[in-house]
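Alright, structures below, take your time with them.
None of the figures in this text is laboratory data; all of them are computed from the coordinates on show. Not measured: the values here are computed from a predicted model. Cβ atoms are built from the backbone, for glycine too; each structure is taken alone.
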Structure I
Amino acid sequence: MSLSRKRGEYPNLVIADVVDGGTLTLWRNPAGAKFGEKDVWEISSEWDSPSGLHAAYSALQDKEAELAKSHAFAWDSEFGYLSPFPHHCGTALRIEGTFHLEALHLIGDLPQALNAIPAIRFESSSVVEDGIRQAAHLFRISNAAVLGISEQELLDRAKNLFTDLAMQEVNARRTLVEEMPRVIEDAIARSIAVLRHARLLSPGEILDLLSPISLAASMGFIKGITANETRRLMRDQLNAPSLPESRTTEDDRRRDARDARLADRFNKRFQTVSLNSYAEECLF
């Protein structure tokens with residue numbers, strides 16, 4: 001029985017749970033001066049949803065106009081803004097957003113979604129932690145092109161791409177609930193079990209384990225932990241200082257001691273985390 005017939009509504013499926021916002025950044029070099037690494041102004045503005053990109057750019061233009069009152073920028077009528085750094089040339093505009101694409105991974109459509117991005121001169125990068133590629137299926141999407149395209153074209157492409165990617169993830173979450181409930185249930189249950197009982201947990205493993213739990217929490221399927229807390233725990237692992245690559249027995253001992261401390265912490269925290277009754281109605 002599909003969820004729509006059973007419940008009359010879907011679980012929480014909104015773009016805001018897929019897109020973690022992002023930044024717009026402009027770089028400007030001074031006119032009439034020798035370029036150096038430190039001789040550049042960086043101006044940035046944050047955005048929360050793809051629909052807010054143009055407003056964020058307007059805020060960025062206001063900051064740039066204020067700076068231009070007292071400084072001249074290196075600029076060429078044909079080439080655009082000038083800099084010794086390729087990404088600071090042309091429009092010198094970087095549009096960047098962060099996406100959590102766990103459901104696309106679970107249904108097997110993630111490679112196709114990522115492979116389509118370069119066609120419009122954007123690129124994706126993922127987290128690599130403890131040898132785990134695409135850890136937590138968190139991706140940073142940004143424009144690769146700054147030449148041969150206007151600022152408005154970049155903004156329009158970014159808005160369309162970010163919206164389309166977020167909707168693909170939303171639809172993948174719907175597919176999991178309607179057609180593949182055991183897949184998402186298994187991913188959540190395995191993650192909870194490992195976080196409860198594993199004796200060693202590295203930051204990369206924790207990121208991967210928290211990813212389906214964060215997905216479930218945002219869809220309203222979890223009790224004992226909120227979506228905000230799962231995101232905070234993921235950020236903690238991303239921001240934690242990395243240990244050097246193990247080369248000696250002492251390096252291995254330090255790494256094991258860190259992983260043991262993390263395991264003890266997460267074992268305790270996840271004793272009270274489980275699927276809730278709403279998940280049982282939707283998935284079982």
Structure II
Amino acid sequence: MNKSFYRIQSIVVCTALILMLAVTAPIASAVESKDVILSTTTSTVDSGLLDDLIPLFEKKTGFRVKTIAVGTGQALAMGEKGEADVLLVHAPASEKKLVDTGVVINYQLVMHNDFIIVGPAADPAKIKGKTAADAYKAIDASGAIFVSRGDDSGTHKKELSLWKDANVVLTGKPWYQESGQGMGATLLMASEKAGYTMTDRATYLAQKANVKLEILSEGDKPLLNIYHVMQVNPEKFSKVNTAGAKAFVEFMIAPETQKVIGEFGKDKYGASLFFPDAVK
């Protein structure tokens with residue numbers, strides 16, 4: 001009788017320990033994780049900005065950043081699936097859907113720069129100095145090659161909205177070509193084809209020495225390019241690195257980081273590539 005009692009008692013204790021380990025192991029793993037998955041637009045990588053910022057973040061916090069540079073549409077899709085911890089993107093209208101549905105939290109304005117329309121010096125469509133809408137109308141009328149990213153990125157989304165504003169229908173237009181790639185590769189393709197494209201200014205300046213393209217349309221209000229950072233909601237996706245994501249958001253809007261953003265590019269290009277907005 002005593003032996004049976006002790007055997008049962010041992011089984012109960014072992015079972016309790018196993019259950020405790022099963023419950024606490026995922027929690028401990030999440031707490032101890034030092035890897036932060038950042039899903040971001042290619043422009044923050046192609047411009048070189050993250051090459052400056054990420055080492056500062058890692059040194060300050062002890063987290064390790066795994067950067068996935070894709071178009072903003074893909075970056076947001078990763079957030080919707082819980083495949084990233086934090087997002088840094090530039091398509092406010094598309095971002096709003098994730099904010100409204102609670103997919104992301106801690107949504108913060110970080111910085112801005114602008115889009116520009118670039119093309120060959122010969123400027124066959126004669127768009128130099130025109131507004132974005134008028135430039136697009138002129139490209140359509142001339143049949144000059146335009147290379148789009150065609151990748152559902154923030155830049156691509158903005159570009160399509162500008163064609164719509166210009167009342168240009170792209171269907172069946174042979175001059176309208178898609179690279180299906182990031183901004184750096186799209187600039188190279190446009191240069192090789194002596195065509196036009198729309199790019200963020202930062203990536204253009206970073207790639208300027210590698211392409212034969214000039215700024216032909218700039219300064220138009222619709223060309224403003226705004227970046228936000230946000231956490232993927234841990235209440236919807238339990239496996240996200242909540243602490244790491246929160247730390248990254250706080251880092252991006254911190255005054256010292258905003259200062260680095262504002263200074264980025266001045267030494268090499270003589271002007272800032274991004275303008276900090278979180279400190280305003």
Structure III
Amino acid sequence: MSSIKKHIPNVFTPPNERLLYFETHQRSIMDEWVLLVHGAGGSTRTWKQQIEQLGAHYNLLIIDLPGHGKNTSNSDQFPNYSFLFIADKIWEVIDHLKIEKIHIIGVSLGTVICLQMHHLQPDRILSVIMPGAIVKLNNKLKILASLSLALAKIIGYRNFYKLSANIMMPRNNHKKSRDVFINESKALSINEFRKWTALYYNLNKTLLEFFNTKSQIPHLLIMGSQDHLFLEPARDYAIQHINAKLTVLPGCGHVVSIECAHKFNIICLKFLKSLS
């Protein structure tokens with residue numbers, strides 16, 4: 001039997017419509033928990049290459065964000081989103097599972113959600129790992145973020161997402177990551193695209209708040225050397241925050257957890273074990 005089959009998820013159906021869909025891969029009641037938060041357009045499937053390696057050492061909690069994956073059927077009950085609202089919804093699941101403290105890993109826009117979670121309840125966060133970290137916007141991205149809603153209305157929300165994916169992951173070797181996120185995003189309704197695109201409008205303000213907030217919690221940023229939009233801000237973040245470390249993977253783009261999955265997993269495990 002292959003090792004991946006040892007990590008069949010205990011899938012919990014939310015007891016009410018207010019709880020986000022989640023999966024647990026529980027190894028032992030004695031092991032620490034690791035939360036995996038996907039980015040905009042993703043789902044729990046975004047993390048399929050992490051389950052075997054990380055799940056061999058830690059209990060895993062994987063969540064579908066509002067309107068994504070298996071949360072698409074009940075998303076209309078929330079007319080708008082904010083990073084604060086989304087972070088609160090994830091903490092609801094953690095509280096439901098009676099998990100006291102947890103490591104969190106968020107990719108791309110999921111890093112912003114993880115930073116918001118840390119901002120809300122820092123005493124319950126053991127560490128933060130941010131692959132493809134979005135921690136600050138350069139001038140090009142500030143303009144794109146401020147115009148995002150208007151541009152999406154002109155070219156269509158699905159086309160706007162495809163455009164954004166191609167801007168972030170333009171090279172041939174980024175195709176796998178690009179295709180995963182574009183294909184996953186097809187499950188989103190137009191209304192969901194609207195709500196998530198609207199988050200970009202105040203993204204710069206949110207990031208500046210987090211960027212300037214000091215933390216005693218260990219942070220690890222894992223970036224691709226070809227992440228042309230977010231690598232330099234990640235370097236700045238690592239310089240400004242004494243408890244933040246930066247690892248750069250050569251030849252990788254924005255979504256290192258997909259493009260360089262094995263290397264990414266090893267780096268995560270080494271970092272987590274160093275905290276024990």
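If Cα extents along the principal axes in Å is calculated from each of I, II, III, which structure is the one that comes out at 65, 57, 30?
Computing Cα extents along the principal axes in Å on every structure in I, II, III gives 65, 57, 30 only for I.
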ask   = Here mean count of other Cβ atoms within 10 Å over residues 168-175 has been calculated and equals 16.4, so which of I, II, III was it run on?
value = III
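Going by mean count of other Cβ atoms within 10 Å over residues 64-71, which of structures I, II, III comes out largest?
Structure III comes out on top.
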ask   = Which structure, out of I, II, III, was Rg and Dmax of the Cα atoms in Å, for residues 88-215 alone derived from, given a value of 15.9, 45?
value = III
